[in-house]
Structure P
Amino acid sequence: MTDTLDIALIQTRTPATAAAGLAHVEPLIRQAAAGGARLILTPEGTNFLEQRRAFRDAALSDEGADAAVAGLKALAAELGVWLLVGSAIVRSGVADDPRAANRSLLIDPSGAVTARYDKLHVFDVDLPNGETYRESASVRPGEAAVVAAAPWGGLGLTICYDLRFPHLHRALAQAGATMIAVPAAFTRPTGEAHWETLLRARAIETGAFVLAPAQGGMHEDGRQTWGRSLVVGPWGEVIARLDHDEPGVLHARLDLSAVEKARASVPALRHDRDFDLPL
């Protein structure tokens, strides 16, 4: 394993269909690869981002038939890069459940999918500004955590709202993750209040790199997302950021030895203790 890794986070404002989603993200990925990135990560909802039921149903397809997924597999092979599709909204494949899966896909430089992760925690909230989300109405939650094997070490997979569940990130780190991906479509109010704080906390708690590519801006269905893609080091330091919500590419070079140094300094991952719950 090499000591450094050049990565890029892709920030998007994904349209409402998979074909348009691919056309939107492809040039950004090409730009990232041309800049030397060996691992490229895209946000949640890379294939399409759409809440309106009729439009969403029209855009939804099986993973194998999704135009964006197929195009991104071919693109990874063409460019010879590792590509994490932060998530694609695809049919879950569960016969008795019509809801979709919100699914991360890790694609290797041959274009093969080497790992899949279905979002565990779905976003059911009522925000102070009046915005209401019921992701569980259209997305079937996943059932398993995933640490994907890659040449540089373990990559823990999470998606957006998973960020608020520190025990998941701890479990990923204890299972071998030295980097944790947090592709997201954070709402503007929650992003402004919590996004960077949560990302830095998860990095500090796990002694892992946290890689957070984000959706940003006003989308076709009327939602607003926060953007501000971020790379955080294992000591909690911000390595790279985008300070806006426009589409773009964020490059960073990771010193992979920093994980071992952080965990040796504060070995909290080895200090779990059983305890009695309060009555």
Structure Q
Amino acid sequence: MTFLLFKRLFKEGIGYYLFVTDAPQEENDQQGYSLSFPRPGKIENDWRRWGLGQVLLGYALSLLASVVAINVLYATTSYEEWDELPMWGISLVGLPQQLILGLTVVFAADSYGKSLKHDFLFLMERKDVTLGLMSGIAAQLILVPLVTYPFVWLFNIDVDRISEPARNLSDRATSPLGIIALIVTVGILAPVVEELFFRGLLYGAFRKRNNLFTSEKAVIRFSIVISSAIFSAIHFQWLLFPALFVVGMLFAWLYERKGRLAPAIWAHVGFNVTTLFSLLVID
């Protein structure tokens, strides 16, 4: 079953990204399934039967996977505390968590929907690369300071504490293996998996099953806000919560506005790679 899920992820996800064109996406495929967002809050005749249950289960299993991974690492190496782990060790601990999150999305589409392409609009046009990267870089260089520094000034927070979590990671990348692990984990794996899970599955679950509002725009806005708040909270970086919250809303807006997940993924890549460049090259 795991092999089939990996095969489907490559065929419909990574493999699809390798062969993109400039042609606009059709609204429906040959079988009549929609390749665009359904009406928000309307679930009648919707083949997508996944929802918050898959989100909660997937996230819980991902945390369990991390706990198991770190205990295995402690048992098989000389490391005894988290602060002692080099970057490659942190990556090995985080890999099962990312794997479970990604497989949760694939499983949701495989068992409760149709496909990654149909359920989560896992589609891309060439222009998405430029749009996404520029949005992510701008978010890191402009949006984050605009949101963060008023809180720094208001609560008299030491500026160095803001970048401390990211700096702690880069400081552990002291070998070529550590640098490669940092780039792959933060620059590639995290953007793809997190956008599939938090924008595709989490935002999608709120968006399509939210009957609290009669206005479709209100459903979309509420879904963007609540999913972005959850996305920010699970990073457990409370000083960066406001900035990550706004960035999460930007990613969700790109997803909603363009009707494809690719712009949000590339924006996430640009956002994370800008941080890596600052820490590994400039510093």
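When helix-only ellipticity at 222 nm (-39500 (n - 2.57) for each DSSP H run of 4 or more, over all residues; to 500) is computed for each of P, Q, which one produces -8500?
Answer by label: P.
Starting from the value 53, 52, 38: which structure in P, Q was Cα extents along the principal axes in Å calculated from?
Checking each candidate, the match is P.
Work out which structure the value 30, 20, 14 belongs to, where semi-axes √(5λ) of the Cα gyration tensor in Å, for residues 111-198 alone was derived from one of P, Q.
Clearly, the read-out refers to Q.
Tell me which structure, out of P, Q, gives 20 once relative contact order in percent (Cα under 8 Å, 6 or more apart) is calculated. Each step should come with its number before you reach the end.
Numbers: P: 20; Q: 29.
For relative contact order in percent (Cα under 8 Å, 6 or more apart), the value 20 is produced by structure P.
Computing distance in nm of label points 7 Å out along Cα→Cβ at positions 103 and 223 gives 1.9 for which of P, Q?
The structure behind it is P.
No value in this document is a laboratory result; all are computed from the given coordinates. What you see is a predicted model, and the numbers here were worked out from it, not measured in a lab. Cβ atoms are built from the backbone, for glycine too; each structure is taken alone.
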